[in-house]
Structure P
Amino acid sequence: MLGLKLATDPRWVNIAEKQIDEILTDHAYCEQKAASTGISLIIRFPEKTDVVEEVTAVVAEEWGHFRKVLKELKKRGYALGTPRKDHYVSELQKLRRKGGSRNEVLVEDLLVCAMIEARSCERFRLLSLHVDDPELKVFYHEFMVSEAGHYRMFLDLACKYMPEARVRARWQEFLDGEAEILRNIELRGDRIH
């Protein structure tokens, strides 16, 4: 469904499970960044009514997710910890085309958001299937479902601002670039991405 061209290395879940406090901390910050990114889209494109409406709902959901992950950390006796640089997202940002019309800039932003949500969905699915902790299986299944919806919403919004054939072609370029990023990025069990 997601169209990702390179699956996550199967060892990632085993490594992540051994550092679940780190994964939960990174996950919390991913949710916080997702909410912040949504707010930024709304501020930068206030005239795009459908973007404002749909992304506002995502911002509320992502902030709710942040709170939910904080609650899980506390329940397990972990503190939030410090934010960490997301090298994956930094590399994804380099795939964005610079310049162009206002709609082209928006579409590039929406495609970056869609890619982050797609990869998060894939990683949450792996956690929901393969962690030993039954509570975390349910926890991550819920996040997987949500991220899948966000991924689809960002792609659908992109198609409102550029012809669908162009969005699909550009999405394929993002998929190719993202696969290359994964091939070259260190496999870390303390990061969602």
Structure Q
Amino acid sequence: MSEPVDAPLVELDFGSAGEGDLDEIVVLVQSAYRGDESRAGWTTEADLLGGQRIDRGMLVDLLRNPNARILTVRSAGRLVACCELQLKADRGAGYLGMFAVKPGIQGSGIGRRVLEEAERQMAGDWGVARVEMTVLEVRQELIDWYARRGYHPTGESGDFPYDDERFGVPKRPDLRFEVLAKDLDQPRSAT
């Protein structure tokens, strides 16, 4: 069960994860995507995938990558959101992944603020002019949310890793990823 929110989370503290944050990040990401707790938010994949979304070892690998970081977002000391940022120099782009907002506060505008900060960091720190991400093709509501923020399909897609349960246990046979991208000089829509 997610924690109740007594007041809007206006003040957000952005940071970068260290090893001491990893267990908390695993819990947050799992709660946003898998299991019954994820159903309190709109980003749930509980009907598509069971099992885990991420594990501590995968996060340790991210922290060891000099071209990656995990953006953490806290309010009143509580972890409320996170996302993975990676420099994909071979593509001339930044990559955004593992985007999670605590289920009970999804829809409050935090996701938009986190996305803007992630884009700002990738442009400012790495000089990228383009951000890419992968989204399950069947997640049309999520694809639409990103479209309202300037992301568009690239025409690229990829298979879900059915043979690697570290990413989840599929509940259907047709899962594929769609690559979305945004040129950072592109304006967002007002919605």
_Between P, Q, which one scores greatest on FRET efficiency 1/(1 + (r/R0)^6) of positions 14 and 94 (r between Cβ atoms, R0 = 35 Å, to 0.05)?_
Q
*Out of P, Q, which structure matches -7500 when helix-only ellipticity at 222 nm (-39500 (n - 2.57) for each DSSP H run of 4 or more, over all residues; to 500) is calculated?*
Q
*When distance in nm of label points 7 Å out along Cα→Cβ at positions 70 and 118 is calculated, the result is 1.4; to which of the structures P, Q does this value belong?*
Q
*Thinking of P, Q, which structure, once relative contact order in percent (Cα under 8 Å, 6 or more apart) is computed, gives back 22?*
Q
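No value in this document is a laboratory result; all are computed from the given coordinates. Only a predicted model underlies this, so the values are computations on that prediction, with no experimental measurement involved. Cβ atoms are built from the backbone, for glycine too; each structure is taken alone.
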